[in-house]
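*Asks:* Each structure below is given as structure tokens.
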Structure 1
Amino acid sequence: MRFDHKALSRLSKQGLSLEELDKQFDEPFDLEVELLKAQGLQLIYKEERFWFDSAFTPLKSDTFCIVDIETNGSKPQKHQIIEIGAVKVCNNNIIGRYESLVQCDNISYHISEITGITVKDTQDAPPLADVLREFHEFLGTSIFVAHDVKFDYTFISAMMKRVGLLELMNRSLCTIDLTERTISSYRYGLAYLNEQLELYNEATHHRALSDAITAAKLFKHTLQYLPDDIVTTEDLINFSKEAKRLKRPKFDPAKQVKEEKSVQ
């Protein structure tokens, strides 16, 4: 089963009738609903229609799982995850952490230079299937959040399919999209934002848990600048995709500060 784009939008904003939702399913209705829950997506029946649970969940009471992965390449068809890190956030508090290296026998010198992870580091790590099962249990039905969420979400989902698990169906949120609509910045890379906003002084860029913590701090920082009408989780997701992006500065303020210091 795959929701079409129109159905996804209506589950978020208008709801779907029983008949409309059933048209999206290949298997019996009750079985499909249970499969969706197993894949991280909860539907609720309200006002005689089906909705994403997140359409009625207040931001302060929902759980967001901020995720980061390191991989040995950019293509899930032939590469794999070598490290995964995640933190759960609820009501602005970190309530859980997950971190694991993944057994891998092919990590290029270039990837090791970027991440600091070598094949030797992963020799005693658990295999991909075990890590993904643990991560999937940790994620549950939380909102999947990442900095460039499309990459992390798609890569993890492809890895789950590779090892025989169900693909992800969790609602997702991109911290790049959210930051572009709440904070005016010359660049929106995680390392740049971390430096400019002083989010996480102990950060080690390109290590999964460290980047997940940094992204979690960025996520919490952006929530300060939301309009008052963003009340539910689905409001936030829609805002991150549809609100107008803030205008970027023409010049890099970080570069200007460095130049001024060098003159002094």
Structure 2
Amino acid sequence: MEALTLHNQFLGEVLPRIRQEPRVAGVALAGSIAGGRPDVYSDVDLIVVVDDEAFDWVMAERLALISSWTALVAGFTGEHVGEPRLIITLVGPPLLHVDFKFVRASGFAERTEDPDVLWDRDGALAASLAARPPTASPLDLQWIEDRFWTWVHYGAAKLGRGELFEVIGFLGYLREAVLGPLAALRAGASPRGVRHLESIAPDEARELRRTLCGHDRDDAGQALLACVELYRRWLDDTGAELERRHHAEKLAVRYLHDVIDRTGIEGSGR
């Protein structure tokens, strides 16, 4: 933990200040530091547990509260990641990324993994964790299958139009929403986009390099085909009982090949 001096210094300074706020019932630490796999680039993920009756007040005053606890450089709410209770911040200098997630005391035990309780005003947080185990959100493979082949058609259409920046972004989305989670699943890890894939699923990460491309039509077409191939194979390997959209798959893949063939002819000048 010597490499985490900045993180430890921050926690040592901020915790006593948070404890002085009477509406806060406790503080917990989540993320890579709590999980025992931190490095100097790790964020600090704090869960600030608020008394239920004071929650609305605290939510309205979060930035002011954080500014009273630490040297706030920048901060904004986390709606873009589906978590409006979250304040994403930079504190410092030296700069440190800290996420403050504010939760009701009555909802603290609703979690996907166990945090480390750093301070518990009356022992209620530890008791609530002990009474209710974490529940991981399963990867909804049917949800993906219902959409995947429409997504493939979308990417092929953008390729045909020559909107290569759009294709590059779309490939990133497929890695984040589909292939990265499937890769983590294969490695027995929690599916979280493409996070930590190089370490938790190195073989799959190497295969995912085929889905990368530059601003080149041929490369983009091959990357789309690689996405299709990896999705088919990795989904089959799950053994999940799904309603496969074979008709959509056949037509979308045929369309993708037609677009690749057409763009190849256009690029050759024939």
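Read-outs throughout are calculated quantities, based only on the coordinates presented, and are distinct from any laboratory measurement. Because the structure is predicted, anything quoted here is derived from the model rather than measured. Cβ atoms are built from the backbone, for glycine too; each structure is taken alone.
*Asks:* For helix-only ellipticity at 222 nm (-39500 (n - 2.57) for each DSSP H run of 4 or more, over all residues; to 500), the calculated result is -15500, so let me know which of 1, 2 that is.
*Replies:* 2
*Asks:* 19.8, 72 is what came out when Rg and Dmax of the Cα atoms in Å was calculated for one structure; which of 1, 2 is it?
*Replies:* 1
*Asks:* A further question follows. Using the calculated result 0.60 for FRET efficiency 1/(1 + (r/R0)^6) of positions 41 and 97 (r between Cβ atoms, R0 = 25 Å, to 0.05), pick out the matching structure from 1, 2.
*Replies:* Among 1, 2, the structure yielding 0.60 for FRET efficiency 1/(1 + (r/R0)^6) of positions 41 and 97 (r between Cβ atoms, R0 = 25 Å, to 0.05) is 1.
*Asks:* Kindly point out which one of 1, 2 the value 5.0 was derived from, the read-out being distance in nm of label points 7 Å out along Cα→Cβ at positions 25 and 209.
*Replies:* 2
*Asks:* A further question on this structure: Matching task: 16.0 is the computed value of mean count of other Cβ atoms within 10 Å over residues 105-112. Pick the structure from 1, 2.
*Replies:* 2
*Asks:* Out of 1, 2, which structure matches 15 when relative contact order in percent (Cα under 8 Å, 6 or more apart) is calculated?
*Replies:* Matching structure: 2.
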